[in-house]
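Nothing in this text is a laboratory measurement; each read-out follows from the coordinates by a stated rule. Here the structure is a predicted model, which means the values were calculated and not measured. Cβ atoms are built from the backbone, for glycine too; each structure is taken alone.
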Structure 1
């Protein structure tokens, strides 16, 4: 029998110290680059979005993927791209990330959520958004690690 899987993840992480470094004029190119990295490691980028201080990814991964390895490559490669292609040397991602597994039925809702980040963040900060996501998923956390 073959191995069958349906492994989808909602991943989010921010810039170092939540700095508003991701500028509108190159944001879409960065999102496309994140999608390309995902494809390069044989993942499936379903939706990528965000605003000036963070990104969200909806991705499909294989059973052979290790989330921490995937994230290390994603952040390292995209930081290098921002430094070299955009020329913004101070850019850094935060050390951590949040990742949530999804059932296939949740994919359309998460996709809409990611696509509407600009509207969503008119009334809510990334920290508030992250706390709500962690609470909804039942994740225990220490508030000192949220900033």
Structure 2
């Protein structure tokens, strides 16, 4: 099965630890991240993805904000450059152990974190990265 992701969630998945988010986001992310680590296909989308879907009933869904669109553009540019592939709507990819390792190393060194500027969870993600991504559910199979 294919998991639909917007580009900035390619960064969020790296440091996701199950805390610091809304309950609906946490439930969905907790179900999806292990599937990503298992190598399920990812399709890049514009706008709400499989993680955002349960959040669309909120009064002002975060996923429709201009800042989120800007995060997607920055993440697509940085992740694409790192992996040597174009991250654009319709593109597909699989996470391998090598890709996860490369993404986490670049994330920890701040080389692919332009999308994280002004994100409310930035400090949480920095702490997770500084702790070596311990207690995160993204584990390549």
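Computing relative contact order in percent (Cα under 8 Å, 6 or more apart) for each of 1, 2, which one ends up highest?
2
Hey, distance in nm of label points 7 Å out along Cα→Cβ at positions 22 and 110 derived from one of 1, 2 reads 3.0; which structure?
Comparing all candidates, it corresponds to 2.
Comparing 1, 2, where is Cα Rg over 2.2 N^0.38 Å highest?
Of structures 1, 2, the maximum of Cα Rg over 2.2 N^0.38 Å occurs in 1.
Out of 1, 2, which structure matches 3, 14, 21, 25, 21, 11, 4, 1 when P(r) over Cα pairs in 5 Å bins from 0, in percent, for residues 30-101 alone is calculated?
The read-out comes from structure 2.
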